[in-house]
Structure 1
Amino acid sequence: MDLTPDADQEALRVATADWCRDNMPLDGATSRPLGLWQQLEAMGWTAMTAPDMGLDHATEALVFADLGRFLAPVGLLASAVAARWVGGGKTALALPAADKVRVFDAEDTTAALGVWGEDAGIIMLPGRMDMQSGLDLSASLSVIDLALTPNVIGDPRARRHLQLLAAAFALGCADAARDMAADYAKIREQFDRPIGWFQSLKHICSDMAVRCAVARSQLYFAACALDADEADSAFHVAAAKRLADQAALENGRANIQVHGGIGMTDEAYPHYCLKRAHLLSFIAPVSTSHLLKEAA
């Protein structure tokens, strides 16, 4: 199994990163323009996973990792899965609990996709929903105080697809935290030296890089296993989700530590990555028992 992106995949990844850098910078994650979703639609990312596009999961993982690096709207995850398995336009992301459903990026849509138990499913949204700020300030939040019954997507691959794309977003989040910490360590000086010169900071940044490399390798392998319809693809997707979530959370915390006092302030940007990492960890989460069950 060749995990090396080909020339077309690399070109698509670079084009995605360049567009995001110019139009969706990470430091503006909490004040995105009103027409951003329409721009994402025009670029093709909201429908790139549709069956008639013919893209494999490996290509999707590459692109979504770069979208995740710039904290793209989490509604892209639900919309991408819906586009492949049920069709339709913009779809909000649903996180169900015992007696309520939290819905993210619900503007201009009537449906939300989430995971209920072991199945991905779609719920229809009320006509009017109040938007509020949640933990992740880059994603609008609405809360439905009802235990809704979803229309289950019959194919189990839909849940794995959501896990894979959420893992790609988490990897991008981990990459963003790593780069932010490394860049700051080059310019922040202490004792007349950049703080990156000190061994303790080198170790922190090196650990961040290793986490990203490990999570990226597993993500690519899981995507290829899903494309090949391997018997153990569910395990590899679950492992990719676990590793990517862990990398995003730990790199988010380490990024704040590298930034020191300023990293704890709301005016600085390190908390964006950590808050997004926490949100992603709640999307189709993978437990240790689940991993052991899949590996058995």
Structure 2
Amino acid sequence: MALLGQTVICGLLLGGMYALIAISLTLIMGVMKIINLAHGSLVMVGMYVTYVCYRAWGLDPYLGMLVAMPVLFLLGCVIQHFLINRLLEVESVLPENQVLLTVGISLVLTEVIRFIFKSDYRSITTPYAGEALLVGGMSVSIAMAIGFVIAMVFTYLLHLFLTRTDLGRAIRATAQDREAAQYMGVDARRVTVITFGLGSALAAAGGSLLLPLFYLWPDIGHLFTAKAFIITILGGMGSTTGALLGGLTLGVAESLGATYIGMGYKDVVGLVIFLLVLLFLPHGLRSLVRR
């Protein structure tokens, strides 16, 4: 039972950090109404910014995160303003062009990072990386516990921002009905730029929290894109609460798979769940609540 409890706890801690990445994707998709396949690459770039801060100045990744977030906010705003917004304003023959653009952005970001850092696997070592808390005979990683707490704090702050500020309400209004929001005086173009920047900053935060736990290489962004979409489908499209629930579910599923099946099958478990949800619960786990 101790092993099962430890496995579930570690899965929940990991899932909380996954959820932050998925929530940032949900925020972007809710406002933009497009599938952003560059999201994992934004996570990856944020991880590299944190890694550079660690190697160049010795900054702890949780402090380097405070550098990565504004950098990715600016990068997200630039991408949205100069690329995605311009395409949204054009009458395109193929609506899929918007998705293809995000694929192109993902490839460009990945190859630029590969050109700078090569394809080598990199990692960071923190003083607390190997430390653990003993709770009732169960060993819990301190790095995972810290990352989970920070992810939950960011999630709560995002909730407060969206519900208690004028800009947050404008973002929610644009997500619900863009044309109606514009009639009410909301600058939808500005809102979309800020939203993409905010989502990119949160993606960087999620990547920075996971950096002490994962190896880093340019193609890791594809892995996080897949995880973000699995969580989004699990929780139901457009729901931040659902994204949190989906992240926790995926984290526990991966942890159980790694413990009882094998580490090599950890990601396979998530993909199997993804397929089952698409087949039997197309509206995500929240459809169970409706029943």
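Only the coordinates and a few stated rules stand behind these numbers; no lab work does. Only a predicted model underlies this, so the values are computations on that prediction, with no experimental measurement involved. Cβ atoms are built from the backbone, for glycine too; each structure is taken alone.
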Quiz item: Suppose you compute relative contact order in percent (Cα under 8 Å, 6 or more apart) for every structure in 1, 2: which one lands on 38?
Solution: 2
Quiz item: 1, 2: which one has helix-only ellipticity at 222 nm (-39500 (n - 2.57) for each DSSP H run of 4 or more, over all residues; to 500), as calculated, at -24500?
Solution: 2
Quiz item: Who wins on FRET efficiency 1/(1 + (r/R0)^6) of positions 176 and 232 (r between Cβ atoms, R0 = 30 Å, to 0.05) among 1, 2, i.e. which is largest?
Solution: 2
Quiz item: A value of 5.8 was derived for distance in nm of label points 7 Å out along Cα→Cβ at positions 8 and 192; which structure in 1, 2 was it taken from?
Solution: 1
Self-check item: Given 2.0 for distance in nm of label points 7 Å out along Cα→Cβ at positions 48 and 224, calculated: source structure among 1, 2
Solution: 1
Quiz item: Taking FRET efficiency 1/(1 + (r/R0)^6) of positions 144 and 216 (r between Cβ atoms, R0 = 41 Å, to 0.05) from the coordinates of each of 1, 2, which one would give 1.00?
Solution: 2
Quiz item: Once distance in nm of label points 7 Å out along Cα→Cβ at positions 152 and 256 is calculated for every structure in 1, 2, which label goes with the largest value?
Solution: 1
